[in-house]
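Visitor: Pasting the structures here.
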Structure I
Amino acid sequence: MSNTPYRLHYNENPLGPSPLVLDRIRTHLAGLSFYPPRDDEALRNRLAEFCGRGVTPAHLFTSYSGSEALDLIARVFLAPGDEVIVCGPTFHVYERTASRQGAKVVDVPLDHEDYSVRVDAVMEAVTARTRLVYLGNPNNPTGSIVTRDDMDRLYRDLPGSVTLVSDEVYHQFVTRPDYPDSPADAVAGRNVIVLHSFSKVYGLAGLRVGVVISRPDIIERLAELRRTFHLGSLEMEAAAAAIGDQDHVAQSVALAERGKQTLYAAFDRLGVACWPSEGNFVLFRTPVPADELTARLAERGILVGSGSRFGLTHSIRVSAGLPEANEAFLSALEQILIDHRQTVATEGR
């Protein structure tokens with residue numbers, strides 16, 4: 001086993017960034033003594049060209065990570081006493097940023113069988129104080145999606161005072177044909193804020209670049225809170241270079257898909273329940289408490305995400321890694337499960 005831990009806990013791209021990105025960064029290192037551009041116009045122009053579908057620079061806002069974008073969204077839309085809806089288990093930053101603004105967080109749990117969004121329940125939870133509905137799409141940690149039909153129902157039935165926040169940072173990994181085209185919905189004037197990120201498939205988690213796609217009037221409100229020099233030179237150059245290497249994106253997506261298929265097959269052989277995922281990770285259920293299993297795997301140099309932070313005390317989220325990492329994880333998991341079953345059998349005598 002490698003002396004370096006296998007990082008299967010943060011859904012990172014195990015291939016790292018594109019070589020084009022590394023070349024671009026090296027080229028611009030000599031300019032680190034100079035301030036970056038005051039705004040992100042060049043990057044937004046490049047993003048608009050890449051997105052197509054009618055997306056213009058006026059539909060785009062870049063931020064120092066998707067988490068910063070979520071913080072700015074909460075600051076723009078929420079005041080003390082307002083309400084937001086989250087569909088747990090889901091990304092904890094939705095609740096954290098809303099709570100900072102004094103908003104009440106209403107949890108409408110996902111369906112306990114397949115982790116789909118319960119649209120009827122969401123609608124029942126809406127009140128006159130509801131301002132935002134957060135949707136992880138694909139959702140972290142479940143890997144489930146909000147379908148085109150469900151998004152259309154929400155657009156149709158939600159009052160105009162409620163805005164959907166569709167967090168789509170894993171969208172490149174989605175294979176299902178019923179996945180919505182949220183950027184096109186934003187261009188069409190729908191009440192939606194779409195989040196993308198360079199941290200996942202582009203392998204730039206260390207540089208922190210997030211992207212918001214929405215109606216121009218919403219983008220203008222977010223831009224009013226933007227810091228001067230809100231992105232550094234390397235962030236902007238790296239993001240522009242990453243967009244230009246879609247072959248690297250395709251390789252990263254294919255690697256994640258192969259890894260997930262390996263995990264699915266092994267979980268089936270081990271009798272471990274898991275859920276199909278449209279992200280680059282898989283959520284599975286374990287008879288060993290999640291925190292205990294996470295610790296025992298860490299002792300073997302394998303880092304995975306305990307579901308306990310999401311309220312899932314017997315579930316683990318594992319990223320699809322390189323073949324060596326997947327093999328090490330599955331080998332260790334099998335031995336831990338064998339030991340657990342032997343212990344249970346002994347105690348039951």
Structure II
Amino acid sequence: MGTIWFWLVALILALYVVLDGFDLGVGALHFLAGRTSQERELALRTIAPVWDGNEVWLVAAGGTLYFAFPLLYASAFSGFYLPLMIVLWLLILRGIGIELRSHFELGIWRDFFDCILSVGSGLLAFFFGVALANVIRGVPLQIDHSFFLPLWTNFHPGPQPGILDWYTVLGGVLALVALAEHGALYLAIKTEGVLQQRARHIAKRLWPALLALTAVSLTATIIIHPRSLAAYLRNPVGFFFPGAVLAGLGMMLAFRLRKQDEKAFAGSTVYLAAMLLGAAFALCPTVMPSTLGSARDLTIANSEAAHYGLSVGLIWWGAGIAIAIAYFILVYSMFRGRVRGVPHHGPRAIEENGHR
């Protein structure tokens with residue numbers, strides 16, 4: 001039962017990254033894709049109806065983690081207190097940038113909140129990558145499963161690392177580039193004309209960097225966390241995930257060259273999901289590795305909740321997730337198609353007139 005819940009948490013996190021990932025990507029590219037205030041408003045309208053709903057999956061992942069693995073939740077949320085507060089403020093700033101941008105028709109007002117949106121989105125993508133790299137690398141878990149991480153130490157992974165070191169920074173840069181590519185491909189689907197061509201050009205420029213960073217990060221992961229490779233060698237079925245990563249990269253390249261934006265975006269979706277689920281496969285059955293020795297690792301067995309609660313909770317969790325999925329299908333079907341035309345100004349009007 002604990003293994004089932006482990007993979008449910010991994011799937012929800014993958015779903016969050018795929019859905020909110022294009023929101024973050026569009027935000028991070030706000031000034032690169034949109035050269036004028038009107039173009040930036042058009043880009044914003046591609047995500048305005050769905051960005052806050054996509055964050056539901058982050059909340060769902062946190063709630064599921066708390067229910068299924070309470071010890072992991074308690075340990076991680078106390079040890080990662082500083083980066084969690086940074087992420088919380090960045091989430092707030094991104095929301096402010098979107099919601100307040102069109103309250104006044106002043107150039108300096110809009111440019112200011114465009115900047116907040118772009119910086120907040122880019123830093124969020126970076127810190128999400130840093131967070132995942134911290135989990136893969138491990139943390140200095142004590143006997144009581146507590147730990148503390150400073151923001152940085154000497155930028156080298158070791159028994160007493162900081163949140164930022166060369167490996168976690170590499171993970172952050174990879175996440176930023178991957179989500180920017182994801183956002184550029186989404187913009188190419190949802191827009192037309194000059195903005196669409198610019199989005200395609202950005203995706204073209206980012207793809208080689210994404211390929212190189214993926215190769216470097218996978219190699220670095222094997223060096224930093226050798227047990228990840230052992231997990232694949234022990235169960236070769238896991239090589240499906242690296243294969244899916246390569247397939248996603250190939251789809252992005254091939255379909256972008258053919259200007260088949262929807263299929264290129266599907267390739268980006270495959271890439272992101274395969275990278276996250278592949279990391280989960282490499283860790284399983286560990287949920288939080290310790291840099292002080294594997295004996296102190298948090299595993300599924302020593303951190304899961306009671307079997308009865310997990311069994312009953314699976315029924316209610318399934319019902320709730322089914323309702324959420326149905327809602328998302330409805331929302332995305334309502335706002336399908338490209339954005340075009342000149343919108344009426346105002347935060348509500350951006351959502352209501354987001355798709356014509």
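Values quoted throughout were computed directly from the atomic coordinates according to the rules given, and no laboratory measurement underlies them. Note that the coordinates shown come from a computational prediction; the quantities given were computed from them, not determined experimentally. Cβ atoms are built from the backbone, for glycine too; each structure is taken alone.
Visitor: From I, II, which structure was FRET efficiency 1/(1 + (r/R0)^6) of positions 209 and 233 (r between Cβ atoms, R0 = 30 Å, to 0.05) = 1.00 calculated on?
Guide: This value belongs to structure I.
Visitor: Still on this structure: Of structures I, II, which gives 17.4 when mean projected area of the Cα convex hull in nm² is computed from the coordinates?
Guide: II
Visitor: I, II: which one has helix-only ellipticity at 222 nm (-39500 (n - 2.57) for each DSSP H run of 4 or more, over all residues; to 500), as calculated, at -13000? It would help to have the intermediate numbers written out before the result.
Guide: Details: I: -13000; II: -24500.
Only one of I, II returns -13000 for helix-only ellipticity at 222 nm (-39500 (n - 2.57) for each DSSP H run of 4 or more, over all residues; to 500), namely I.
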